[in-house]
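As structure tokens, here come the structures.
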Structure I
Amino acid sequence: MGQITFGGLASGLDTESIITAIMDAERQPLDRMENDKAYLSSELDAYAEFDGKLDTLNNAIKDIDSFSEISSYAASSSNESLLTATASSDAAAGNYSIEVVSLSEVQKDVSPEGFTDADSPTLSGNLTIGTTSIDYADVSLNDLATMINDADSGVSASIINDGTTDGYRLILSGDQGGVETEILGTGSITIDTATNSHTRDSSLAHIIVDNIDIYSTNNTLTDAIPGVTLDLTDVSAPGETLSVRVATDTDAITEKINNFVNAYNGIINYIDQQKDADWGNDAGFRSTKRKIQSLLTTQIDTGGNLTSLAMLGFETDPKTGTISVDSSSLNDAINNDLEGLCSLFTGPNGDDGIASQFSSYLDTRTDPTDGLYALRQVSYDSNISRIDSRISSLEQRLEKREANLRAQYSSLELLMSEMNSQTSYLDSLNNLSTN
């Protein structure tokens, strides 16, 4: 149970208020250190957010630091009910005439026997699928389907219900078009594809591209046109051809460059927003701003007409430092000098353009060990550790100081109480002698 004290009973002083006032005054350095910790934490948060914005710009730059990434292509089909086309960065511009002769289909076989349910363990027999033999006894239709699927025989099993009394039937489907697998079943399931053929035969996809026959085991073709994926959905009418066009994807290129512009402006605006904070004029912010601004004006000897971002339509707002790009100039470069545009960002050697210079700088600035935020984190941890140590030491001294004050005032009260007692005793003696 804590000690209960009644300060000032002898002296008449409000000792508790006096001690509290003294301790409040002596705790002021502690409050300042807590404020210092809060400031350092806010400063570190600012640099963490800044690091994220630098990383965003770096990612935007990496989307335009190679010819294959900048020179995006889009593929279109003249009849998407028959075929759809998508282009990758490896595509090349061109027009192609295509006829879809046939689609890829896998073989399919249906058991002639039907069953009242799929769960009763009443089936026994053997299924030979290709070179795989499956013996089964006292299993359900579901169990048999699982055994087939686990056998990895090139055929998959499923179950349908055709709605009749004995409507549960086993469906065996090939895993790949154009591949024929013979199936022989005896016992509960009787199938002989060698004698009776398949319910549906397997077939290859067949298209004719610019008079060249191309076959595939599935309906997605990735090698018929370089860098283009063709998805077949239906066959052409006899003699009917469709066209696939691969062209520069102006919208995709514009989006990538606008992402770079937006990420750059995000950094400039963020630095401007920090100007009222105590760390707003920190060298880390100022040097980063100067460097990325200087990179914008870099001249690249591309060997062509486009040698700077200004020639691509980039402009800098003199008041805010943010940038914009003239859409007309950009579209003209994309449509008429895509190679020059790519050389400007990637450099004539593929690694010394504006994009690579930005990326090299930003990689250094965001390095997890030596980057701007990483170094601030090290400094923060060191400062916080030092402040915490000082706070701990000061709190110990303040505890001792408060204990000493209470002891001193307690001694004072005791002394005052004794003096009051002596005074009362002397007064009583004086009263006796007077009487």
Structure II
Amino acid sequence: MKALQSVRGMHDILPADIAAWQWLERRLSRLMARYGFEEIRIPLVEKTELFTRAIGQGTDVVEKEMYAFDDRNGDSLCLRPEGTAGVVRAALQHGLLNPPGLKLWYAGPMFRHERPQKGRQRQFHQTGVEVFGLDAPAVDAELIALGSRLWRELGIAEHIELEINSLGDRDDRQRYRQALLAYLGPLRDQLDDDSRRRLESNPLRIFDSKAPATQALLKAAPRLIDHLGEGARAHFTAVTELLDAQGIRYRINPGLVRGLDYYCRTVFEWTTRSLGAQGTVCAGGRYDDLVEVQGGKPTPGIGFAMGMERLLELVKGQNGRFENPPHAYLLGSEPASERLGLAEALRDRWPELRLVTDLQGGSFKAQFKRADRSGARLALVLGDQEMADRTISVKDLKGDAPQASVAQDSMDDWLRTFFDDDRRGHGK
């Protein structure tokens, strides 16, 4: 019988890669707490209407990419393609939006049915942040500052550029829509097929086109930023002034519209040239109408999401290796119960100890080979003589520390001292 393979575009994350994921996830979690964000965990499956309401019928996500299906009750359900709509639903359902100022973050897999390629898979992972109930420009600026701090702390700031724009308010976008239609209408036959279809349903999405001929036409198109009303213009000016005051560099990109319909006012993306064509690392913006669209009272909101796979590729390119090998590998003579008992005692006395116990047995030569393959720094040997003497022989597998014999009841203290001294010796 032929062995089954994973679904196209949905990949396993193997043990060799997990250390890098955990390294990044720990730093993200700590950073969110430093800015006052609380974690929320939302379902993978939601009602399809949640996303068609929020994202918009004229977007690629709704038209082409959602994994939607009818369950046995006939309800239309969907694997979540993004996180914001689900967070809004949860905040409304559980009454979290009062008082204003709710700050949430989430992490996990998302699903979109698109052509798999490097940096873009059908199951991918995002970490995102959302702020509700606050419409001050300072909120936009702080969220961008959080992202900028993250890039610095990950050592990738020099490889990322911030682009920002304003999509204005609903009335601004309606006025702009008419101006854009007046410009593109006579050029309809020169647009790509998707853009011709969007000309009637959602003309702002034409800016997402990857067709070179369409992009060339858009260079002379009216700019949304030139059609902002007084309120949106004042908000955007205040945001840029706050970024200037904090020394955060940015580029205003009038063609930045974002791919989801719920955005308004400030939108932003962090992009890189270090990952080839898939250059967006993190993106977001304001969605002041989304809570109301989902059935709540008018409530301003803003957030962003970052693709973890792309971010990891960028981080790995700068920070190298992320292995987290065992501290030690415990091997020895039979019975195995002696090794098991000693291993549990050591874990009790030093909870941070990463220890592998050899349970296969066999010759000492075979056990030492397994110890080498494990990547452990030390081999702890519990042979017949050590069991009789209540000691452990220690061999350095990676360095040049001399072999030692240590009493079993002080082994945890010896190990802590060894690894503390080793870290200091390497300047870590």
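A short reminder: the numbers here are calculations on the coordinates, not readings from a lab. Since we're looking at a predicted model, the values are computed, not measured. Cβ atoms are built from the backbone, for glycine too; each structure is taken alone.
Ranked by relative contact order in percent (Cα under 8 Å, 6 or more apart), structures I, II are topped by I, which has the highest value.
Work out which structure the value 347 belongs to, where volume of the Cα convex hull per residue in Å³ was derived from one of I, II.
Going label by label, the one that fits is I.
Structures I, II were compared on distance in nm of label points 7 Å out along Cα→Cβ at positions 113 and 145, and the highest value belongs to II. Out of I, II, which one gives 24.4 for Kirkwood radius over Cα pairs in Å, for residues 137-328 alone as computed from the coordinates? The structure behind it is I.
Looking at structures I, II, which one was helix-only ellipticity at 222 nm (-39500 (n - 2.57) for each DSSP H run of 4 or more, over all residues; to 500) calculated from, given that it came out as -15500? Only structure I yields this read-out. Comparison across structures I, II (criterion: distance in nm of label points 7 Å out along Cα→Cβ at positions 33 and 49) gives the highest value for II.
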